[in-house]
Every structure is written in C-alpha cells, then in structure tokens.
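Multiple structures are listed underneath, in structure tokens.
Where a number appears in this text, it was derived from the coordinates with a stated rule and is not lab data. Keep in mind that what you see is a predicted model, and the values were worked out from it rather than measured. Cβ atoms are built from the backbone, for glycine too; each structure is taken alone.
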Structure P
Amino acid sequence: MRQTWQLSTTQIGAVTSCTFAGMAIGAVLGGRLSDKFGRRPTLIAGTIVFSVASILSALSPNYEVFIILRTLTGAGLQAVVGVVLVYVTEMFPRVSRGRYISLVIGLGSLGMPPMALAARIVVPAGPETWRWVFVFGGIGLLAVIFVPKLLPCTGTKPTARPPAPTSS
C-alpha cells in the first residue's frame, strides 16, 4: 500500500485512525439502529457493510477512496460487535450472561492471529498483494447467508417512553 500510493508514515497512521473513527461511529449507530429495527436486521446490515467495504478497499483506486472505505469498514464492524453483545445479553439468563459475553469476545478475538499471519505471508509477496488481506475481510458475507436463520429477532418491540417533562 505504501509503495502503491507512495504513502508517508503519517498517511499509513491515518488509515488505522480512520478505521477506529469508523468504529466509534458504528458503536453509536449500531445501537440506535438495533433498537429501532431489531438486532438481527442490524447485525445483517452491519456485516454486509463491513464485508463489502473491506472487499471494495482491496479495489481502491487511490488513498482517499481507501480512507473512506476503511472508515465504513470500521463502522460496520463495530456495529456488529455492539449488536452481538446486546444480543447475548438478551438471550441468556443473568446468572450465565457474563460467561457467554466473555465467550463471544474470546471467539471473536480468535480471528485476529490468523489474519495477521495471512497478512505477514501475503503482503511481502508482491507490490499489490496487500489488497488480498482486505478481500479476506469480506468473508463475513458467508455469515450473512447462514447465520440469520439461526438467530431469533430481538429488540424490535418499541418501549413506551414516559412523556417528556414540561417546564412550567
């Protein structure tokens, strides 16, 4: 990537930063959207966003487009993480909830070492091979095909809000 677009160290750092900025956006939007439309639809949408944005990152024609797509990837990814944690909270009884949340976080972390290893092998193989790392990020699309049928839809019942206090 650095060679492809002649990027400075600062620009490489901006790529990482924009991904985290996208994650902050996704954390807020994911929660709001899942409260409004339900957990399952938001989980599916977030997975599609991060998977497609990751694949499109691999096809980026320039640094500016890449930055935008990495921000979208971060937003979709964090929306999914937030919704999954809420999902687990709603699906399991209080006495075992912490155990299952820890399990989900642990299982989610298992994907990081293989991706780092794949990047370590693929990236040095050639000047444009870095793009394949982002293609691998699109694997979430497979989950969209199989997982939704297994998950009940939760979080779709609007809660009654008390009327706003009036100032007198």
Structure Q
Amino acid sequence: MFRLIVAALALFAFVNGESCESPQFKGVSHSTRDGRLTVEPAAQVEITVKCKSGKQPSTLYADINGQVVPCAQSATSPGKYFVGVAAATHKELAKGRTAIKLYDDESYSSLRKARTDEAVKAVKPFGQVELNHPGVSYGPWLPSEFFAVSAFGVVWWVAYRERSKILS
C-alpha cells in the first residue's frame, strides 16, 4: 500500500512538472481608430498559445514597452490570453507594429530577479507577439452635415425654380 501511495505521488509530481514545449504564438490585435470619438486610445491583443506537449502555461505576463502586465486567461478556451494596452493620448500609442514579449512563470521570475539593465536583457522571453495599430483617423475634412445641407439647398433651389416656371 505504501508503494502505491509513493508511486501515485511520484506520478503526480511528474505530471505537474511538465512544461510547455516548443510553444507557437498567434496574436490578433484590435484597437480604436476614430480620433474624434475617443479621447484615450486603447488596444487589445488576443494571444493563442499552442504547446507541443499540450500543457498550457498557467499565467502569462506581457512586456509592453518596458511595462510588465499580467495577461487575462480565457475561462472557456484554454490557451487563449488577452492583454490590454491603454494610452493617455493618441500620440502615445505608437502607429505600426509594437513587439510584445511574453513571459511564463519561470521566465517572469527570472525577470523580477534581474537587477541591472544587462541582466534584464539577458532574460529570454517565453515568446513574442506583435500589436498592430494602424493609427487613428480624424474623419473626413468636411462633415456629413455639410453635404446634407448642400443637397437640401440644391433640391430646394430646383423645386423653387420649377414652381416659379409653373406660376408664371
């Protein structure tokens, strides 16, 4: 009986010690694009992680421009994580592609222990995805109300001219 318990504990420790091997990352980004309707821009990256071993990392941390934030894990889909990016102004959220470094528990622990900039650069991230922000648009030069009033003016002028012809 004792051997059975020891074997079960050893098997449990072996299964829990398994880590994600050769992960593949896919990132899909969504961001605000209308500069007139939003004061503060925001972006979200949906990260899908697939591991060869099938074991998903318990938590992921994202390094966005030197700021490390935890990723939210999907409750319904294992292997899906979300990270949000917010900025105070539209100019602070860089247009184009921004590299986001991802860290699992082990690499994040090494990152926190690093004291100098050289030590931080030496920590290898778990993976990397890109945030693609096409930039913001401030809309057309002339608002749609201008075109509506112009069309109304043309219709009114044509109707008034035709009315004058009929009455004369």
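Using helix-only ellipticity at 222 nm (-39500 (n - 2.57) for each DSSP H run of 4 or more, over all residues; to 500) as the calculated read-out, with -10500 as its value, let me know the right label among P, Q. The correct label is Q.
Using relative contact order in percent (Cα under 8 Å, 6 or more apart) for the comparison, can you identify which of P, Q gives the largest number? Looking at the calculated values, the largest one is P. Starting from the value 10.4: which structure in P, Q was mean count of other Cβ atoms within 10 Å over residues 93-100 calculated from? Structure of origin is P. Distance in nm of label points 7 Å out along Cα→Cβ at positions 85 and 149 computed as 3.1: which structure among P, Q? This figure was derived from P.
Can you say which of P, Q returns 1.21 when Cα Rg over 2.2 N^0.38 Å is computed? Structure P accounts for this read-out.
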